[in-house]
Each structure stands twice: as structure tokens, then as C-alpha cells.
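Listed below are the structures to be examined.
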Structure 1
Amino acid sequence: MADQAQAKAEQGAALAVSIPQTIDLRKRPRIGESIIQTVLFICGFISIFTTIGIVYVLFQESLSFFADPAVTLFEFFTGTVWQPRIGEFGILPLLNATLVISSIAMLVAVPLGLGMAIYLSEYASERARAILKPVIELLAGIPTVVYGYFALTFVTPILRGIFGNDVVSVYNMLSAGMVVGVLITPIIATLSEDALSAVPGSLRQASFGLGSTRWETAIKVVVPAALSGIFAGGIVAMSRAVGETMVVALAAGASPNLTWNPFEPAETMTGHIARISGGDLSYGSIDYRSIFAIGLVLFFITLALNIASRRIVRRFREVYD
């Protein structure tokens, strides 16, 4: 027994000698990974710094605008006439035209974009999807000035031929809204298709197993499961429609007009900024500062849409194991 105990003691001593007493668990430096991390940090910093700079300029110039004795905050948000040259600064005509055109655009884009997304996700073969999806996304790459002239020279004559020249003006909100809707359709189609494709295939198979058709599965199972992504895509598209400039500047008209009639001309906030900023504006004049006040309103509209998007995504998000 003594010999066995001594042998075990010797084996334990030999094993202790063979195992290092200290283990270095420090992370080894990787130069490539450090460079990538630094570059990503710089990109994020530049994005945040640029956003802060834009907001600072908007607030600074807007405060100077509202500090002018000729402008009051109440008149700015409730006035129905926008004519800076005569001292009228009611933003309602510009805001109304922006919302009307954006609403028309969403009425066009949501059915088209969602229909494209459902087809690509549930019906199209891999080959058809590989061909059609880049073609749809190509619409987003067409210059917006081309869309503007398309609305003015193609869509408007068709509308005037249908409803009459005395009803539809040469410049009108309906034509601009329809073409903006075509412009933002790829955004809804792409984001919605990604959301639909992310739904687990087990849900589809379970629906098919219960006897549902492909259409019933798509509408009653897949679309509700991907609702958060679809809503998010719609709000992103709405933000794009609100900020569109060239289409509305060319096709909607250049006269601030408070009207709900889509056949009449009206000027949006972005269209007004594009029009007067291209003229002879003296730096620091009230006309010049009014551009930044309009831009600040656009910023808050976009911010509100982004906040709504995040809340909707959290509200309708589906988590799958």
C-alpha cells in the first residue's frame, strides 16, 4: 500500500510539472480586425456628426427666421397664404400639398409593392425571382427628374384625356402623386419581400397541411406574420414620398395653393425649396431663412415617421424559435 501511495504521489508531481502554472487568457491583438473596427467607428461618427450638423444649421437659421418681427409662430402654422415677398408665411398650403401628394403616392405604391412582394415570395420560381427583383429595384435607380418629365408629358395628358382639359390642369397633384407612387414602389416591394421571405417555412407547410390554398396561406398566414416588416417598409416609403423633390417640382406646379382637389396645381415644401433656392436670394434675407424653417418642418415629419416605424415594428414583431 505504501508503494502504491508513493507511486501515485510521484505521478501527481509529474503531472503538476507538465501543466503550466499560469495560463494567459488575454486576447491576442489582431491588426486587421482592429483596422476594421476603427473604420466602422469613423463611419458611425461621421454619420452622427453630419446629422447633428444638419440639425444645428436648421435650428440656427429657423430661430433667426422666427425672430423676425414679420413672422409669428402662430401665423406660420395656421396661415393659409405663403407669399414671402409680401410678408405672408402660412405653411399650410405647402404642407397640405405635401400630404396630399404623399397620400396619393401611398395609394398607388402599397397595392403594387405588396402585390409584387407576395408574388416574388410565394409564387415566383427562383429563376423568375432572380430576374424580376433586380428589374423592380431598377426603378429606384432612375433619376427623379426623368420621373418628373414622365409625369408632365405622359401621365398628365392621359388624365386630361380621361377627365377633360377643363378639369385637369397642366400641373396637378394627381399626376405627381401617381408617379411618386411608382417611384417608391420598389422600396415597399423589396422590404416587404424580405419580410415575407423571413417567415419560417414551417408555417406555410402547416397551412398547406390543413388544406389551405397558396393564396389563403399567403394572405392569412404569411402576411400577418410579416406585418411588422411590411409596416416598416410602408413608413420608409412614406418618408421617401414626403421628401421627393424633382417630380413634384416639375409636375405639381409652382404656386402655393391650399386645395384638396388633386386635379389642381399646388406646391409642396420640397418643391418650394427647390424653386426659390435656385433664384437670386440674398444671404440672410427672410426669404433665405424661410427655406430652413420649411426644412425643419420636414425634419420633424420624417422624425415622427421614423419613431412611428420603430413603435409599429415593436408592436407587431413576431419572434420565432
Structure 2
Amino acid sequence: MSGPDLSVKIGAMAMNNPVMVASGIFGYGDEFRGLADYGELGALVLKTITREPRLGNPPACRTAETPAGIVNAIGLENVGLDAFLAEKLPAAMEYETNIVASIAGETPEEFADCARALDQTEVAAIELNISCPNVKKGGMAFGVDPEASAEVVAAVRAAAAKPIVAKLTPNVTDISSVAVACETAGADGVSLTNTFSAMVVDVERRCPLLAAGMGGLSGPAIRPAAVYRVYQVAQAVAIPVVGMGGIWNANDALEFILAGASAVAVGTVLYADPAAGNRVLAGIREYLDRHGLAKVSELVGSVSIPHTSG
């Protein structure tokens, strides 16, 4: 007897199951090689690349641990598009699952240039990291403005046929409006959330601990806030939502799925347990079996919200 149907589709990208590895933590894939069976997972999202190489923020103080997470300010350090295509992507493609490339840029044209090149490769989809600064609008992040977000998605849609997933920042007043703008512009899915803006202070030196001053908080501390935003976005769009933010076990992942996520991504937990994604997948499968459910899609968005008066 076969088990429950765990398959998920985001545009033309077909995944055997809804568990992904989030961008950033996994690097280009070689850093975690041999630590777990990552080919068992639905998709692996590689670290964000830009058209030109980036050194990122000063390396001395890029991360700071918190009681329930990590604040990081890497600064999008990466080898650049050409080196990624020549040196990093071929090795990543050896994983027997979907490989998703994540891209960023300072203008929509830079996003489009990266997407155009990636469209000629075997990557299954392209993630748009729109939390980066828009130099045409004074450094404001693309993702905080629906119009700017849509401009990036539209530029990439015109340059590439691959499925597009827009990765949303939670540091906005209305994340749903950004998601709707991305959907309207041609995104096949949205993923959320990226990290929450945060700061850690060195009280003895009376200055920020991170060299960049501030960074982004990930880990269990953000999960309830991320689940809520996934719920908001899933109510507003028809395209698939990938939920992420502090997933540590299968129950955490199921919160996102019940709130409306078609797929989930693990990130910070991989520092503590490189096989966390496999644990999460096994737990989701066990939950479906235990509740007599034939498909994971039956769970998506099925949370019951009580309506109270007053």
C-alpha cells in the first residue's frame, strides 16, 4: 500500500514533497554535502547570487546568536553570476532533486540579466530575493513597495520562462499587497518570510555587535509572526505560498501548511541538525498517516479561525 501523496507544484516545478531548504543557510550545496540525504527533499534553494561578485559585510562580526535564533548581516556575499554558472551550479545539480537559484540585484535589469542566464540552465525555478536595495529609489528595499516588487517580477518574467518565486520581506506594513503585486506581475509563487530586522547591542562597548550595525533575525523566535503572515498572504493570492521562519520540527512545518503554505523551507535549524529537513518530512508523512489523509494538499489552508463578536 502506497503512502500519502506529498507532491506539490509551483508553476512547472514538480516536487515529490513539500519540504525545501531555504536560501542562504545551505550555501551553494557543497558546504552540506554528505551530512544528510538532501536528495530526498522537494527542492534545495541555493544562496542568493548577484550579477557581479560581492564581498559582503566585514567578516569579523556577521552573525550573533540570540536566545531563540540568529541575527545575521552577511551582505549578500557571493561569487557572482559567471562563477556560479561555471563553478557552483554544476556541483549543486548532482543532488537528485529540484535545484532553485536565488537572485538579487540593485535594479530590475540586473535581476533580469541573472534570470536570462539561469533560464538556459537546468535549475527548476528562480527565487527573487527582493529584500535587497533598489538603487533607483534611494536604496529602499524592492520588497517594501508593491510597485517596485512587481517591476522586478515583470522584468524577470519577460527574461525567463522558468517558474518564479518572489521571496517576501516581513518588514512591511501590508505584506499581502506586495504578494498580490508579485502575483499580478507573473510570479508563480511567493515565499515568506525572509528575516525580521533586528539589532544586537554590545553593552560593554555600547555599540552594535554586528559590523553592519543591524541585521536580520531568523530562527524559532520569528515563527509565530511568520505563520501569521503566511496566513495573511494565502488569503490574498491564488498562487502557491512557501512558508518559512523558525521551523524546527514537523509540528512547526504543519503550522505553516495549515495556515496556507503549499510547501515549507527549513533554514537556521540546519546549523543545529543538518538532517532537520528529513526529520520534518518524516513527521509530515506520519501526521498524514495518523489522521488518515491521502494528500498533503488536504491540509493546506485548513486552519479553522474562530470568529468572535465584540
Structure 3
Amino acid sequence: MNHPVDPRSAAQAQTFASRLTKLARHLRRLPTKQGITCFRLYERDIPEIPLVVDRYEDHLHLTEYDRPHERDQAEHDAWLDLMAQTAAETLEVPPAKVFLKRRRRQVGLTQHEQVAQDRYEIEVQEGGLRFIVNLSDYIDTGLFLDHRITRDMVRSVASGKRFLNLFAYTGAFSVYAAAGGASQVVTVDWSNTYLQWAQRNMQLNGFDSPDFQFVRNDAVSFVDQLPAVPQFDLAIVDPPTFSNSKRTEAVWDVQRDSVPLLRSLLKRMSPGGVIYFSNNFRGFKMEPEELGATDVHEISNQTVPPNYRNRKIHRCWRIVV
């Protein structure tokens, strides 16, 4: 049963449409001028419309963030449908190519929560490379758009390097490292689903070699089990804020566990080796002196894409052995 659109919702839809039109006009040159076809378009710009709108080629991926409101569930569902319809019409995207997710505050779950099993996948391009994204089944699609610049940084310095990707998810950093000419790429994640996804992304770009390895393990165990001698020249460590997977008794807390992991990893890096460390916990406190590295420098201002309204979408450090 369809609820009639109340005047307040209609007004919000009009405001939303105006904002989307303005943003789309501002970002219209990204696909043609920079070859960027996957990007963030809207990010909770209007407080009363707490949505994020990402564009993946000719598809839209909308995420709702919990915010107090006075609507009952039926009214709220109708409101969400109206906002999704407004985005589709404003940006001229067929409704069948618009996907809406709800991102609630999560306690005790990993960040990649499964919400469906439709397996609506498309192939997208970024930086001249190809990736598989799933727009239907997870809160996250398989490609974190806020790390586009960081991935390119890795590619630019990967030539001839032994590269390690911890908490690899779907292996986007591994693809970039291979594209940059890394001599070895080791991709580590605890999920078979994401490791297989990472392999598909690598193969999609023609990277299929015994030097490209995929390891199912948690990051801490993987590093600690390695001999404490130089194994890698370049690494990316991009962990979740919190994780307590059913498959392991270990509980990961980014503030508590990152420094011990990084200290352990530093013992396995070559002299002058570089670790890019990132996380999206706003309250994270880095104490560089605890690492014992040659140089620890926050580069977040360089790695967050300019079209992100939220300049704290992630924080990133460059750590030199």
C-alpha cells in the first residue's frame, strides 16, 4: 500500500534533487577528464537526508545512515523509496540500476555485512584497471572509493617491490601493486569469499602468477608466524575498526591492536620499506614513538579524494622502516 507523499517529504525530495543536480554538474568532468567512473556524489550534505550516494558507472548505490526521525516504519519506508526515486530521476538512472542499503550502528559485527544474496555484479573501471563490484548483497560493494588516491600511491612505488596486503578485502590494492610492477604480491584476508573475489579481480586484469599469492589467515597470526627477517618492501594495512568473526576467537580492536601488529610487521620489512596504514575510526590516536619506525607521517589530507565532503572518511599514515 502506497502512502501519499506528505508535504514535508515532498519538500525534502525537491531539496535533494536540487543538491544532486548541483553536485552532478560540479563532478561532470570526472568520467571524461580523469577517467573516474566510480565516485561519491552526495554525502549527507543535508542533515535531514542522511544518505550517501555513490555512482558506479551507470548505477547508483545509496546508503542510509541511522538518524532520529518522527516517521513510523511504513512512513519511513515510503520516504526512502521517494528519495531513491528522486535520485534515479534527477541523475537519469533507471530504477532497476539503483540500490539502497541501510547502514546501522554495528556492535560485534565485521564491517562487510551481508544483506542479500542476489549477486548483482558489474565490472567497473578505476585508474585503467577493472574491478568486480556487488551492488546488491553487502553494505559495502567491494571497492572502497575513498582510497582511490591511496591505491594509486601504491602503484606508483610498487615496481620491483615485494608487496603485502593485510585485511585485503577484495584485493583492490593488490591489483594496483601488480599493475605497478610489484615482483611479489601477497594478499591476506580471513574470508574465503573475499579472497576468491580478490583472485577474480587479479585475473580480470591479467595478473595470474605464482608470485601472486592469496592467504586465508587473520593478519596478526599471519605476520607473527613469519620469520622476523625482511620479507616485504611495501605493505598496506587497512583494518576494520572492530571485528569478532565467528571463525576465530580473536577480537580485533583497531586502537588496541594496530600498534602491536605494526611493530611486528616492521620486523618483517626491508630497510627503507614503506607501510601505508589506514583506518576509519575517527577517534584513533597514533603514537609514532611507540612504533620504532624511522618516520611516521600522516598523509590523510593527500589521500582523501577532493569530492569527499567528509574529510575524515579515513585517516592514513606513511610509515618508513
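Compare Kirkwood radius over Cα pairs in Å, for residues 48-239 alone across structures 1, 2, 3 and report the one with the greatest value. Walk me through the intermediate numbers first.
Working: 1: 20.0; 2: 17.3; 3: 18.2.
Once Kirkwood radius over Cα pairs in Å, for residues 48-239 alone is tallied for 1, 2, 3, the winner is 1.
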*asked:* When relative contact order in percent (Cα under 8 Å, 6 or more apart) is computed for each of 1, 2, 3, which one produces 24?
replied: 1
*If Cα extents along the principal axes in Å comes out at 53, 49, 44 when worked out from the coordinates, which of 1, 2, 3 was used?*
2
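Identify the structure, out of 1, 2, 3, from whose coordinates Kirkwood radius over Cα pairs in Å, for residues 152-295 alone was calculated to give 16.5. Walk me through the numbers on the way to the answer.
On the way: 1: 18.2; 2: 16.5; 3: 15.4.
Attributed to the structure labelled 2.
Computed from the coordinates by the stated procedures, all read-outs in this text should not be read as laboratory data. The structure displayed is predicted, hence computed values, not measured ones.
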